[in-house]
Structure 1
Amino acid sequence: MQNNAQETERLRQYKKRSQLGSVCRRFAKSRTAMFGLILLIILILIAIFCGFFLDYEGEVIKQNVRERLQFPSWQHPFGTDQFGRDVLCRVIWGTRISLSASLVIIAIATLFGALFGALAAYYGGMVDNVIMRVMDIFYALPFNLLAICIVASLGNGMLNLGAACVVGVIPGFTRVFRSAIMPIRNQEYIEAARACGTRDLRILTRHILPNAMGPIIVQATLNLAITILAIAGLSYIGLGVEAPAPEWGTMLSDGREYMRNYPYLVIFPGLAIMISAMALNLIGDGLRDALDPKLKN
């Protein structure tokens, strides 16, 4: 019996590895997805290591009026802003702010979305109705409008901005988790686990959630791009990251008064937002195709 159990476990692990390898191969075949992955890796490396080659106090936020509004040159490749700060340094540091904030927001939203969606799908009935009706209330409001209302009520700041984005993203994650778990909850191996007396928490965490992670990964990747745009949009209208922090949306807001004569002040932060959102969308599309069982052949 012990040998049979070990052999079964080895076969299960081999099947998992083969499935993962198949997904990776299908993802690698997509040139657009690989291009997006390369861009994302570059952005992550910039966000991680920018603190080693940039002085935040001396190069990112320090004002130098003598060098204000200089066009791009060898000394300042992206030019300088109205306070004499190097735009390239601020765009690079903004990568850390936008990516780190988006990753934290999506991680928290995924956690709560998994909890609510799993409870709604697994127990059904009244639990499902209560959770999903509450999510419908939040889902009925546009994401940006809901975030604006929350930030305007709580006040400016990165913490309040993150809370607003989390609340706006959770309903979508809950719906995706619920729809992914519904076909799984009545499978034979779930019924066998219940018959053996396995606790509901272990069934959810060990058997159900791992088999529903495909759509969740795609949802998280695509929502990263939406969150970056939301952070930039709220910062642009003055409800997000406050100056002098070099957030891309804040940089766009500061440069809009000078964009007629000094367009580089909005071009480079705008390109940073566009590139990061494009990279994440390309990765999300590639993951969706790689995880779709209908496209295996």
Structure 2
Amino acid sequence: MEPVIDETFLARLANLKVIVKGRRKGRLAGLHPSPRAGVSVEFADYRDYTSGDDFRYIDWNIYGRLDRVLVKSFVHEADLPIYLLVDLSASMRLGTPSKARYAARLAAALAYLGLRGLDRVGLYPFTDRLLPIVAPRHGMGQMTHVVHALERMPSAGKTSIDRALTEFVSKSHESGLVFLLSDFLSDAGYEEGLSRLLHRGDEVVVIQILGPEELRPTIEGSVLVTDVETAGKTPMVIGRGTLALYERRLGAYLAKLRAYLSDHRVSYVLAPTDVPLEVLIHERLRAGGILQ
């Protein structure tokens, strides 16, 4: 099996970086703005003096002109925790390449961009629960841990995005940038889990990964349809009417998902597995304001 990621592909990511819309509080000097006052690299604004403020940051010139005690506040660059949540349920093993393989390669690319931007990157695979994680850390050495984990993880079991996200929030103690990579084919729903992330203050990017046969099925005739997550089998006769009904229902489901995410200001990108990964990254993620 070819590696999840290679040096040639990484070299083509050299001019990209992750965009962060909101300011985050970080722990080390990184590349994202953070609203901490104090010794910092960039002046931000003035605010009224309050008890306990450092006298060194009072602007005495303004005090002399306006008789107001104002304190300078600053923005410094801070690291950002980036969480890669990758769906590894049984439905993700479908397709050529499989949705799981596509998600793994995309997650590796995002990990590389985050680590190169001096951020902490962590990997949180899930099915209906969290699987063993790679805790967020700095440094390109973390790339090795992420890639090894992605190469070893099989796809199996049912999906529960709600349950997995609820567990993720309970085990990660800091808001950050969350990339959620999944086919979103889960009867259990996604609203409760996403609302927990948003309530905590995470910035969320949903990348829905679907195969071309899921988006534009061509199968016809008498078939035995197997649910890969439950192993349930259903005999069906599929004709043009059945395919048209499927496409309407899929379109309605995708429209509902997009509307929910748009209403909650969650970035969304559809990632069909027949779209080359480089095209997805350089064109669709940049067009969506996720990378630049």
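Taken together, the values in this text are just the output of simple stated rules run on the coordinates, not laboratory data. As the structure is a prediction and not an experimental result, all values here were calculated from the model. Cβ atoms are built from the backbone, for glycine too; each structure is taken alone.
Quick notes
- Set 1, 2, criterion distance in nm of label points 7 Å out along Cα→Cβ at positions 105 and 169: the highest-scoring structure is 2.
- Highest-scoring label, criterion being distance in nm of label points 7 Å out along Cα→Cβ at positions 57 and 217, among 1, 2: 2
- Parent structure of the calculated result 0.05, given that FRET efficiency 1/(1 + (r/R0)^6) of positions 49 and 161 (r between Cβ atoms, R0 = 30 Å, to 0.05) is the read-out and 1, 2 the choices: 2
- Test item: Cα extents along the principal axes in Å calculated as 86, 38, 33, pick one of 1, 2: 2
- Relative contact order in percent (Cα under 8 Å, 6 or more apart) derived as 17 - corresponding label from 1, 2: 2
- Read-out helix-only ellipticity at 222 nm (-39500 (n - 2.57) for each DSSP H run of 4 or more, over all residues; to 500), computed value -24000, structure in 1, 2: 1
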